[in-house]
Structure P
Amino acid sequence: MNPPDQAPGQAVYHIERLTKIYGRGRALQTAKPANQDINLDIRPGEIFGLLGSNGAGKSTLIRQMVNLVAPTSGKILLMGQDIARYPGAVTRYVAYMPQKPHALLDLTAEEAIYYTGHMRGLSRPAAQQEARRLVEEWGLEDVRKKAVRHLSGGQHRLVSLAATLTGNLPVLILDEPTNELDPAFRKQVWEQIVQVNQKRGTTIILVTHNVQEAERVIQRVAVMSQARIVGLGRVSELKAQMEQEVSLELFLRPDVAAAAEMALEDMPGARRLQPYQWSVSVERTGGEEAIHRILSLVKLERLEDFRVHTASLEDVYMRLTGHAISHEESEDKSLNVKR
């Protein structure tokens, strides 16, 4: 069944009281929800970020949004249409790149892009032209005739991105798009996301753990923790809630980190981000004295480096969830394979 056209000004996605619990029978009654009472609108033409640590419920939410998993309760409207009633709406409107793509592995890189475009309605000549353009744009000339299953992790990621972009569908859902890419290609991916959004008006939904890079791109964000959305809004609005604070970021020398961490463990506002890296929230009022006091306690000779900065999206995330995201996020651990 084909969905009717979208009404003007309507949300691209409207998610209402969405809950997902895995299991059957008695297990369903006692199981912990993977998503619980999710309410969310995603607006036309925005770049929307979905942040959360491993197990927070992001992948379950995304899989429901593309109709791969059925909700236990609640509903999802895409372009105003209930995807349970109009499953064809997803294939008509949404290009989805999962965290670990498994389709089209036996095709060559160029064939995977070509057939994706052709299946989305491009004529054969148009799909061929689009595939050639994307192969060149993403630097895949050397592997264009190589089977996808034999590509490195980074190359496979780029082919999946190129295939997702073909066909110009109005909604892109990208799950960890920069996993396994080296810095140069990560930069290219973020630039391409902005370009597609600005030139085509494409609505883009990003799931990512790379908060520092994504912060430059995302316009609105939902923060997930323990199956729920715990924060939602424009990045600038969420950061404004912490405008009276600055962060002191400390990079400890590994050989003397234990002594420095003893001073930090009981310090108000201190959080361990990852091994040998800590952040301490400091009130702006009296901040200079507080920073001097912290550095005196930790001892400068125990530090490799330190920096002071205003609140970042990662600081907002830590405030909302109580823990860092950068070192534990990926739901499928990256192999960090470079192209």
Structure Q
Amino acid sequence: MTGKNPQRPITTRDVADAVGVNQSTVSRALRNDPSVSKKMREKIRRMADELGYRPNPFISAFTAQVRGYRRSPQHASLAILNAYRKDDQMDFLERYIQGAVKRAEQMGFRVDIFHFQELESKEARLLQILRTRGIRGLLVLPLPIYEDLSGFDVEHLACATIDMTENLPAISHAVPDYFRHMQTALIKLESLGYKRIGFCTKTSEMHGFARYSMASYLLWQQHLPARSRLKVHVDSGMDERQAEDRDAFFEWLELGRPDAIVSNDIRYLNWMKEGGGEVPSEIGFANLSWEEDKSRSAGIDQRQSLVGSAAMDLVIGHIYRNEYGLPDAMKTVFVDGIWRDGETVRNLSA
């Protein structure tokens, strides 16, 4: 590089001259384009690092935008995989889908939604369809406990998922910030004057988000005097053991005497009402899975449409960077929820 102005930024042409390839090859290699061999991509990246090449962020952003415009709905599709059975469909899945589809369309993609249970040979058939249609991006919705896709072949796909899904390969995911949600709910209840706040959950959720809620709850308890720390109530959550779970819940209520309960399950609120409990005059309730027009409870709106949008951004980002297959390091994006007032809490300080 003798004779070069030391103050002039290193360009892709400088890298190309040093390696002995075309400038376009360098540009494609730095975008991780598979049309350049892996060996050559690594060689070009090493030379770029050695020379001190740094991309211009404004040019990079403009280039990404141009590439995005070229991916029109007529030429690029993304896929969303819904693995729940038809009878098990839940409202939150639709909100995730709405957010993801809206974001994809904003970025110039169209979206095909696949229902896993309707496909013969499931995984093999899905991969065949994606290859046939030229779909390189896949967003996997949260998986039900009865599906295990841990061996799913994502080698040629730009993938992401939603939530803490363990029965999938280690792909990037967008997640409601369950830890922060619990903190937000507890702080709000404290500000309303509640002092003995209990947490209820079920065993089936402890492998997923409930463990983050519990960790947050137990951490919050550390600033409380020992006499105010309530034991976390965990029941089976199984339909066939509902009577047993209900009895155990009322026993926990009697022993702990909480003045408010935080939970992601509306069962506990319904049980209290069925048992003659006055909510919120006798006890408050905050729902960590707040839904508009359901039970009129106070709680945390997880803003699941934003989570779906963030997950789709991960898929599109992988495509723009030509990142396919398992990432070197799984990326997690947390999306914060917001508190929603409702009829199940009151201001005890008023």
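Read-outs: derived from the displayed coordinates by stated rules, not from any lab. Bear in mind the structure is a predicted one, so any value in this text is a computation, not a measurement. Cβ atoms are built from the backbone, for glycine too; each structure is taken alone.
The table for this structure:
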read-out: Comparison of P, Q - label where distance in nm of label points 7 Å out along Cα→Cβ at positions 25 and 217 is highest; value: Q
read-out: Highest-scoring label, criterion being FRET efficiency 1/(1 + (r/R0)^6) of positions 177 and 265 (r between Cβ atoms, R0 = 30 Å, to 0.05), among P, Q; value: Q
read-out: For Cα extents along the principal axes in Å computed as 83, 53, 30, the structure of P, Q it came from; value: Q
read-out: Which of P, Q leads on distance in nm of label points 7 Å out along Cα→Cβ at positions 153 and 289, largest value; value: P
read-out: Read-out helix-only ellipticity at 222 nm (-39500 (n - 2.57) for each DSSP H run of 4 or more, over all residues; to 500), computed value -12500, structure in P, Q; value: Q
read-out: Distance in nm of label points 7 Å out along Cα→Cβ at positions 89 and 113 from the coordinates reads 3.2; which among P, Q; value: P
read-out: Label whose coordinates, when mean count of other Cβ atoms within 10 Å over residues 193-200 is calculated, return 14.5 (choices P, Q); value: P
